[in-house]
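Just below sit the structures, each encoded as structure tokens.
Bear in mind these aren't lab numbers, they're just calculated from the coordinates by the rules spelled out. The model shown is predicted, which means the values in this text are computed figures rather than measured ones.
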Structure P
């Protein structure tokens, strides 16, 4: 089952839309029921690659992450979409949603697991009328199981998923990472699941229900740390800036700040020793092989730092990289976006926001030779596309006035 293919990409299945952010997904219609962060992260991937996304919002919704629509969080998460306000608890609002659901390729939601069933907008109910529907659900802990009913928040998932036990300095207690990584990864995995389901639909003609959760995403992101436990029974501990297996890797003080250095394998270790003018370390039984360096990590790090403190960060980053030893600056957020390389990659894109005027956002970190992504439209005004969408469903001006009067939209 393929999406419908209009000759005019600005003509969606539900009325006029702005030019799509990309031609890659421009034939797909997505209904966005998401809130907070994990769900909007998923839908942002679909919108940024050109899908016609209709954000379904409750009238006068105060629950969006980041507070007002002008806030950076909302602006970052909801670009390239249209908006329709619907009261899904009203008969009229529910009817409109069901009409849209019959046209949709994808629906994404991140309610608590029971909410969609109480509203009658769960996958089984909708797939009866739209068997090609791909329905994506993101939850805190899964759609079923002993913890399914708990509310899911990023920091809770970081703790329960093991990340906080391996983040931070040893002995200083659990530490969260500086971004909502469980939320973000759950959203990205949900988007990946949608792409997989749409590809499979081409063969089968059938949609399916795809699910992920913050807890699943966080546990998956443990990656090699999880493998250390599952395969060898080793429970990793906090190691601060030290890498658990490649030594010396971590943060080293310089004359004017700090640098990162990554030494993986004996060849890079030899290059480092030569660059630091300490070739004798390669024959020192304390440092000669990685296992020995692991046992004597603190001694080695202290010896390295005695040398790195004699020159500037720029000096070491340049000379270490020239020698084939991976090293890099440790930037604050401002320095990241002032970086010549980030600017060269074109990651930051301009947008004219309804609420903020001319501003900038981070675009997609993927380059495509034929179907690139852009920020084609700012986050929509709440319900700003209602007339356009409803008229495409056959509603008249008087019908729409009545819906507004009854607060169905």
Structure Q
């Protein structure tokens, strides 16, 4: 028998891992984030994350502002859902003041906060699709967000950086025709939600890219401090609105959607269901809310009406002192937390008894999740990094404080 002269190929070919810098110039890493990747072929075996620097300085700027002047800074944390930032900060300062706001104010904060959550979730879902090359669902999701921002603009006067919250209340009440406008908006966004579900939830390409990628288990998610949709996608039903109710969340009925696998697809499904739950909450707020004041009756905290400012010396002096000296918040410290679009948004505030905060610290969900994002990336494929990064919905403004 003739000898087999076929060359023997050594299957154990030695190769060096590749070091690859992904970002910050990559368009999907928000201009600041850099992933230092160690690759074996296209498999990520190590991921070092650097969140970069946006020159924000929110926490330090707050020390040079009066208590109410901090609100515009909170708008620019998660700028897609600024109302949730406004209300979370107001609640923290009110705890230091031991100030109770009127029931209608709590109802409106609950309602407008859920509208902000809707805009956040639609943006996140649309952007996740865009990262996969699906432009049509992105356009649909942004259309829904625009309808909601029309409502926000009607109430607050602005679409993005609203500065609507106030310590002790709100800047304005709802508009007279708000309920009718909500009904029209509700119908439109439910239709878009249904179209998105039809386009994506059973789409073979979408399923192949999202299922089984970026997965994290419940134990690791809790260990890293994950909250919000990312934690709930693992099967943990922790939601601050349910477990530690604030405003009027203990007066409304809603479910907390949870996933099973903790992967990108489950995070998509959790956000899609949370959209429907937020609509339920808004409907109940409008049904149960009674007429009444939207600010506390406390001249130490709330600015007087303009007619008092213009026509009485007491009103003018009160206005002057609150604007120039700021609210005199008693010395002390507090940690207050609320359920923002991406998870627990906490404010650790220290007062030295003057009209300006002594310290303001932010527990922003993006910062926490960027600390553990390597858990979702390592072991996966290079092509799965961007959709995984997008489903945690990192917002640079709240990540770099």
Structure R
């Protein structure tokens, strides 16, 4: 029998889908080919936004339409956060489970096939990291390794603590083991990911720097951190990270808003001044590093003045890249109960304006790279005209007229900034 996994949402879900795939393969199932109908469909869902939930329901309907006889399983954050809604509104799913027992899907599929009875099982989340819940996602040039799950922050707009539970961390020796597997598979860069990796190790006496050091195994040349929270990076931790020789100088620091009043209503744990001071420390410790971020627009009660503050702060920081998204009401959160919701058309207009600024800042950052020589990790070839890859600071680079093998690390002189990428030429004597 053949299975197909549809992964929605974050890189953590990608790692967990890799573990689900491994569990099915272990039981003798085969992955369906591209465009080939499957006997089993797994939709690994996201619940961060209303759009994510809608995509999950649509995926269930689509799979049911492709093969009405298939077993369809819906798992992940949507059922975990909203179990009754998921069971009701994704009625096409034969199996509905949360985040706790994804590894049991092959057994649940067999149970459903034997009984024909729909399975809805969303237990409470464990307080211990589940080693069987995640495998290194090796499908990409950069291998993603999940090092942490859960979040204790309870920001007023966010459903993640409900969907993912409290912070629980992977042991450094397990991170090293998966890093060794990634190196054996040909990967040369690892991305450490999690729900709130800045809190990594709080439950086991470690810090993110310990995770980076664990991943620095032979064969792995670069280690990249996923998204971080600004309040988790202390001066001591920055110094420890500075001592990690393979750490990529790229820091994704979630901002959410450049207005102190909005940050307070969001229950974020820093001010704009504290965030700015952290960025300066990182730029001092890692000269030329890229600082990227997330910014939400249209949070309940956000005024024109507060949005203008957010725009001005983003420009002041000079982010290399900004992920802009409009606030999405998440039932069960504090912000969802507020009466001063921003009108959809205003959120849309603000997102457009912030995206315009984001494009300007990105172009400015890319232009600063022209003339420098940087190491590029070559990705899977997507065009007959050029090879593409990423620098250590996560700058996309195109190298025209070259045929370079995937996974190669190549020294490249940046010659131009074009749109949202740079162009470059290989410095032959510096090939790695």
Compare Rg/Rh (Cα atoms, Kirkwood Rh), for residues 105-328 alone across structures P, Q, R and report the one with the greatest value.
-> P
Could you figure out which one of P, Q, R the value 20 for relative contact order in percent (Cα under 8 Å, 6 or more apart) was computed from?
-> P
Taking P(r) over Cα pairs in 5 Å bins from 0, in percent, for residues 113-160 alone from the coordinates of each of P, Q, R, which one would give 5, 24, 29, 19, 13, 7, 2?
-> Q
